[in-house]
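S.K.: As structure tokens, here come the structures.
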Structure I
């Protein structure tokens, strides 16, 4: 089975075929979504909230990301695995970005990295691309900047904000980014950016005109309810099913119904 590559996403955009991207944080989930033939698995720093119980993505460390990325790459065989560079592992310098990305590729097995920001991270994007690291950009609501934004709010509203986002998008493309996540921006702005760029755009809360879409797996499966953004569609209620299954198990254990004779071993070899 051939793995999806960064250049393959460009071909999907050229052919007007939508890109499917979801998050995964461990080998089991990576194997399941890979079987569904998604194009991209994002090992997002959202794992801090979804898997580790953090309030934001800010406390996530590079060690966290390396550990979870390695788990995902062991489970996924087809999808392109993109790993987030966590907060303050790339912003401070080009050398920090190179070292951090190097660990995600060498130790984690990722095939690409994602970072947040526009013109302020252009030197890092250029250096990573020159070093042979595929880079996915991320504009709009960038969760690592949540304290600066004052909360989870739609970005890019108003002429000045929209113009700045367009400038950043074009600059990231020029710097060598192979794709761009657009999060929580007006649908019309996302459509304009998508038409303007040669590289694919992947939306989350950015409307239907992006070249692809991404959702947090645990959101779309009903396994994470602390945040319920308007852009999330629930495709299953796995969380409820898990609770009900474990509850039935508990009832049977307490009633002495489990394990039954069929769940044990006899004396004969």
Structure II
């Protein structure tokens, strides 16, 4: 392990981490914050260029950092000044982006070739919701998450932290033309199942998943638009009590994914993992 003591805030090696709340990392890079997210980055096949560690955290994490990682160590005060806030987590890493722009990308294709469940979101606005969708999709059996072009950055610091680093293991497709990607999946036997509040949709307890399912989830406030619902082979709705009219998109995703992946639609069962 290469450890460099950083004494000056203007050291160019610190550039990716500088004032991370208001500045984006250099082009082609992302910042992972907190030991859990950094640890998962290091365990993934993404390249990690460097790790910044405050003195306080280095005493507990130093022996857990891999030998091939470049570590930049600095005082706690200097770390706070660098990132622009009280850096109580004390560890960040700079990784190299590997954009996945199509389900036909080899990194995604391998995941969906033998898959029975994919999630697609034409539009979501809140980075926290996107983080939750990534985490929930991976936890409940989806092999990939497809995003329309107007979604938050899945590799922003906030989304990576909220997703607990699951974006390093679940292929997240940032599709320029989501309809084209869905058409390609359809040609390979996937059927589109759309989530909606439509009272004429199939109540979820009665819904039987196709052998290969793309679950379409709508925007936090507007749901799935008519153009997307028209593409669906099946529309399902989650029955709710006391005239409740909606659920958070992450909550809806969890209920729907659990139904289609675990409750008997295709017999999939979760497996224990240390990731």
Structure III
């Protein structure tokens, strides 16, 4: 099981998040085309209601995304992403006690979201977009650096690695060094191996089985496997029937070193994470 990272507390603005136990991040996609729930929460009131329900079900942090990163997805214009994300961040910052994370690669969205009340940046490009490192350093909130081979539109076209665990770990080490060089404090960094982002089924399960290698880098580890194709392809299940596989993967991740588990089905995932943590620490 993941141990607290030197007693780490993520400094999410006025809502610090202790990592004294594994935490659950609830997914709130305000997009028309996300692979699992695209279009369900475009309406502001539905988004607010769903976020409140996730917090009540056990979500420790809410992750809001306005640009789909599903395989084959096209980029979203800046104005469209801002229009989707910022009203939701503003509303939830006033309504829920949990920290708010913004799932974005764009420095403009990072700045606007933090100004609106977000306390964390979840960047699938690991601060590689122009201006992103400087924005993250200036904002002073936690940043999750994720590994992705390629970009969403093409990432699942024959992904290949010499050694997926070593390659992903090496990439994350490089991005940590780059973030720190840009002025992002180490205590504000998290790592995500990027399950499903430019990886085959075998790559994904190799990473899950050796997630301890990522955790050994000494920073909090965030994982997102909920409802993904690594569950559906293995079990031959459509997106709507991947709950059991998703919570099983969440439990394994906790044993292998995950500190935060990103999930659509918060109540079931929170139960699985709690049981896994209790067993691992007994």
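S.K.: Name the one structure among I, II, III that distance in nm of label points 7 Å out along Cα→Cβ at positions 142 and 190 of 0.4 was derived from.
M.R.: Traced to structure III.
S.K.: Here's a follow-up. Looking at Kirkwood radius over Cα pairs in Å, for residues 62-157 alone, point out which structure of I, II, III has the largest value.
M.R.: Going through I, II, III one by one, Kirkwood radius over Cα pairs in Å, for residues 62-157 alone peaks for structure II.
S.K.: Hey, Rg and Dmax of the Cα atoms in Å derived from one of I, II, III reads 16.9, 50; which structure?
M.R.: III
S.K.: With distance in nm of label points 7 Å out along Cα→Cβ at positions 214 and 230 as the yardstick, tell me which of I, II, III scores highest.
M.R.: Going through I, II, III one by one, distance in nm of label points 7 Å out along Cα→Cβ at positions 214 and 230 is largest in I.
Any read-out appearing in this document is the output of simple, stated calculations on the displayed coordinates, not a laboratory observation. None of these values were measured; they are calculated from a predicted model. Cβ atoms are built from the backbone, for glycine too; each structure is taken alone.
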